[in-house]
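Input: structures, listed below.
Derivation of every value follows stated rules applied to the coordinates shown; laboratory data play no part. In this text, all values refer to a predicted model and were calculated from it rather than measured experimentally. Cβ atoms are built from the backbone, for glycine too; each structure is taken alone.
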Structure 1
Amino acid sequence: MKRSQLFTKTTKTSPNDEVSNSAKLLIRAGYVYKEMAGVYDYLPLGLRVLNNIMRVIREELNAIGSQELQLTALQNKEVWEASNRWSDEVMDVWFKTKLNAGGELGLAPTHEEPITRLMKPYISSYKDLPVYAYQFQTKFRNELRAKSGIMRTREFMMKDLYSFSKDRSEHDAFYEQCADAYMRIFHRLGIGEDTFRTFASGGAFSKFSDEFQTLCEVGEDTIYLDRDKGIAINEEVYNDATIRDLGLDKTKLEQHKAAEVGNIFTLGYRFSEALDLAYNDEDGSRKQVFMGSYGIGPSRVMGVIAEKLSDEHGLIWPTEIAPYQYYLVGIGEAAERHCAKLAEQAPEIVLWDDRPTARNGEKFADAELLGIPCRVVISDKTLADSKVEIKHRVNGQIELLTLDEFNNKLV
């Protein structure tokens, strides 16, 4: 890929209408474009990062037996009335629209109801269970105050997984599998060391739900962390009874600001009863399906990563999700010709800054702002010595590799 082919451009000017550092950097680097408050476009580089985040999530969910599908964003009023969640008094984040032919539709803020109804033709016997189905879907929520860039928006990408089990025991086993998969995901995304399973309100469904909170100064939540045990309590359920139930020592709990990057809920029979999703058990009895819900917002996670993994020079993408692995700069005619060959050899991992009018300093600054893991400089001098210079974005270390050693990294 050539920089000259990218229609996006970097800028030194931070947008005046953004508060969070992540939003400023993502806009300056040309990863996203702000349409309006809470609504962002993902530009070519930003979309590559978002797709890489989703790839990591997909790989871990597939590994625990989940199946991917795609549900509609447009929602049938009747299916939500069955669960009593169509009313704005019950769910106040709806975007709704009138049909020209009469009637009303909603834009999905979540998908418990439609996926429960969808499963009715496919689940009738205990032999059909369990089922674990997930999707990546654009969600719409009429947030009163959209802020922090892509960390809280009105239109966003969500990974929502739903489990359908025979009973609580079967559900609990998968619930823990999913919690473990979430931690593997966050470690692969580069924020695992600062992300903790956090006990939060279970609402009407259960005593607790589990959030996954990443320590972050611009986060909207306050958590109390037991670092030794690697678990935390959300402020909303922080009290002596909860501390006692979890076997924690109050004197060891650290107070932190945090951003929620995922959550898992036990739904029980809430939606299967409302939409009559049941199965015939082995003994012939009719039983309701036991359900769970598991969410990660890839776009929100992208914002949290940009917030945490950055410095005064720009973004610092982890290797797993960077749009490209190498930012290639050639100095001299022979070096430029060699760069062209390398970029053609590995177009998916090499971004070649071939701009003829850009100064070397400008190219180096852009490499840091864009957060590509490695900046590779080939000059006529290093080429004569069959060497390339690599600067690692995460720590600033510089190393010299032979051309053959670097070529092997591109295979």
Structure 2
Amino acid sequence: MKATYIIDFDSTFTQVEALDELARISLKKHPDREVIYQSIDSLTQLSMEGKLSFRESLHQRVSLLEANLTHLKQLVTRLKKKVSASFLRNKDFFKKHADEVLIVSGGFKEFITPVVLPYHIRKENIYANSFLFDDLGNIIGYDDRNPLSEEGGKVKLLKTLQLSGEVYGIGDGYSDFQLKELGMIKKFYAFTENIERKMVLEKADHITPSFDEFLYVNKLPMAISYPKNRILCLVIGGVPDQAVQLLKKDGFAIEQAKHIEMHDMAEVDMILLSDGGTLNEEKLQLASKLKVIGYLGSSKQKIALNVCTQMGVVVFDDPKNNPRNITFIPKRMIDFINKGDTYLSANFPNLQLPRMQGAHRLIHIHENVPGVMAQINQVFAQNGINIVGQFLMTNDQIGYAITDINSQYDKQVLKELKQINHTIKFRVLY
């Protein structure tokens, strides 16, 4: 059955509310700019939460802008740099599904169209309001005949479009939820990569911390193999907030605690420990999903490194207690999860890897015994898979193999790679 994807623009496709950004550009030299900024932001939030009619909110915000065509040009430049990270990395999805993706927004075509067109979204599939200008290019209002300028405008628009098949909505505000509430879409996905609105979350069919999550639950092609918001990172002890924010910004699910509890270990994928923390063999043995540990100091006699190596868990630490480890260690953890880099690891063979465009990257960690690489490559050969890049490093205990392939593959290939003798861990990176 044909599917259509209705995607909001402000705080969904982009990280910000465009009218708020336009105000910061147009009112930059206004003596009362801070008061006006706060008024516009308040009007935006009231509308998004369904506490103020959209038309009233829009009318008041536009009247406060004092903007012109020059300001709009600056805004477009800014918005192109503010596309949400998960939309940015899934550009190929929009190319492959150009006919099925609609941008439906209470914002304005003058800034939405130039931002979304590079993502292969068709111009005729962009539904938004339009500004009115005077002869000097100043914004003097908007076309109030457009249904999207009205309360419930998205619902009114979809009624006229009469879309067939299954229709899904992705957005962050009350007007997006209305589509589900009034039966215009099959499911509503509350997008929370940039902002969370409690009222919207409570009514959503599914909370979507990233576009990767939406693609994953709907079994659609995505740029990475697994949504980062499903990768749990435990942050233990007095870890500086700067380090935590790096991990949050990259999209990982974060849980913070003073100590590691036994019951936490079964579900954890990453651990970041403050200096002085410990992690013994008993707890490690419970962590079957654990991939990487970061330690803000010297991990010697604090972490059972030998056990980590046997389990295929990469450890990054800073034995010299350099002040830069506040960001350096979480960055190493991020690079391992994203690219497979083990550079400067405390226990793994060191590999620093380029990202291959248009390829799938597979990670195979195995005991360092003869013949494993031959078995890996035999699996690829038997399944007719072409290798575009391959990297192998070993130490006394393990081999760390990265293989980049350029073809689609059957899930049976992954099963065969996991079943190779002496395999410790295997995963698809992207």
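Listed values, structure above:
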| item | result |
| --- | --- |
| For 1.06 (Rg/Rh (Cα atoms, Kirkwood Rh), for residues 95-270 alone, calculated) the corresponding structure among 1, 2 | 2 |
| Given 76, 49, 38 for Cα extents along the principal axes in Å, calculated: source structure among 1, 2 | 2 |
| Which of 1, 2 leads on distance in nm of label points 7 Å out along Cα→Cβ at positions 15 and 263, largest value | 2 |
| Top of 1, 2 by distance in nm of label points 7 Å out along Cα→Cβ at positions 127 and 239, largest first | 1 |
| If relative contact order in percent (Cα under 8 Å, 6 or more apart) is computed and equals 17, the structure in 1, 2 | 1 |
| Which entry (1, 2) yields the derived value 5.0 for distance in nm of label points 7 Å out along Cα→Cβ at positions 23 and 311 | 2 |
